[in-house]
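Take a look at the structures below.
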Structure I
Amino acid sequence: MNWLTHDQKSEIRKMASATSAQETCGFVLQDGRVVEVQNSASNPVEEFEISPMAYAHWDEAGIKGVWHSHLELEAFSPLDQQVMAQDTLPWAVYCLRTDKFIQADPDGIAPLVGRPFCFGTYDCYSLVSDKLAELGVQLPAWPRGRYGEWNTAEFRPFDEQWKHVGRPVVHGPYQEGDILLMNLGDHAGHTDHVGVFVDHQRFLHHLAEKKSRLERFGGWWERRIRLVLRPHALWKS
């Protein structure tokens, strides 16, 4: 997850601070260099865009990752996340207001607790997948659509696919690896959020725009449950 070195952070901070009235952007190269490229967005104060020509120019040197700055937001914006969901490179954003970095690496190992939200890289489904992988269970890939799709009435991939993953837990205590299918959003009658138990009392989950965290099961969370699913490989009989 934290793919930037201390020196690379210092270079990005210096470049972003030199043009603090708008977002700056660039690449980290395979040889460790940090380069700045032109922000070609129509509104560079609120967003950034790197031209295909810039990618082509630096691709010969080997692009390791993409960075950009935010003036106020200490997170990946929804637009950032929409683009990142289609990318295989690590990304980082530096917030000028708080002097903090947020990083995401699709191929890196991220802690299960405290990872930043990044749709398609670090979200509720990827957190459940990563936890279950520790238990030897591989969940099917979920091709993401547009950012925010989970909070629409027609979003139903979890409800349509759960039978391929496991069986409902009807009796007995929950156990590590059991999957929580929940509804938290504006449209009832479908699953828009998933989590995973780490023991019979606590579960891991990752809310949009929040850091992933452990939660004690019960109360409000229990009332949001639609189904608790135990993966086929974790049934003892």
Structure II
Amino acid sequence: MGEKHKVPMFIPHILRRVPTYSFSVILDVGANTGQSCVPMAEALPDAAIYSFEPVRRTFQTLCANTAGHRSIRPFNLALGAVDGRAVMAAAPNSPSNRMIAGTASPSEGQAVDVMSGKSFCEKHSIRRVSFLKIDAEGHDLEVLKGFDDYLASVDFVQVEAGMNAYNRTHIPFQDFVSFLSAREFVLFHIYGQAFEFKDGGRPIARRANPVFINMRLVGSLGRIT
């Protein structure tokens, strides 16, 4: 066994704030080489983790890195708003690979299979998702749309959000707040805040990983604290 990873901060935060909570199913959308799902598997050995990485060579690395964790099931698949096919940038193991907008041809990247989250959960008989982590390089909102009414069965959602308007790569934080609040989610905590380091290190927040909690759980606590 290799060196143990740090426990992702959202885990002790959730267990402390929702003392009776139990993680059952985690979806890691945009798993890359496993840097998120492996620490989650170590911290939550009883949770089933489904990891999605559409770029073939990166997926091979993901499989190798997760081979020692039986709770992780890797899928060479992208999640999106609808089932179909898309074209992605495909640099091996790059965390910045993303969907290519418009009518790009496979010669500009790699053709990948896309499935909506709702379709995937129905196919695999997943009735409840404890934690939906999305890191899709600007495609996060499309992934959320693909869950449709199934979002009601998701407890926590993490996305990668742009924190200032100049960031054209990530979906603005305000868009996620609007989309998720309309579906009975509220902000739980903000993780992974990153400054902009270009142009001499401007003191500007570039992106963050906000986590939202389903109001079902807030209601079960009886109050928001």
Q. 5.1 is what came out when distance in nm of label points 7 Å out along Cα→Cβ at positions 45 and 165 was calculated for one structure; which of I, II is it?
A. II
Q. Just checking, which of I, II has the largest value of distance in nm of label points 7 Å out along Cα→Cβ at positions 133 and 149?
A. II
**Q.** Origin of the derived value 54, 42, 38 (Cα extents along the principal axes in Å; candidates I, II)
**A.** II
Q: Looking at FRET efficiency 1/(1 + (r/R0)^6) of positions 5 and 85 (r between Cβ atoms, R0 = 30 Å, to 0.05), point out which structure of I, II has the largest value.
A: I
Q.
Out of I, II, which has the highest value for mean count of other Cβ atoms within 10 Å over residues 29-36?
A. II
(Q) Please compute mean count of other Cβ atoms within 10 Å over residues 61-68 for structures I, II and give me the label with the greatest value. (A) I
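Here, each number is a calculation from the coordinates, and none is a lab measurement. Note that the structure is a prediction, hence the values are computed from the model and not measured. Cβ atoms are built from the backbone, for glycine too; each structure is taken alone.
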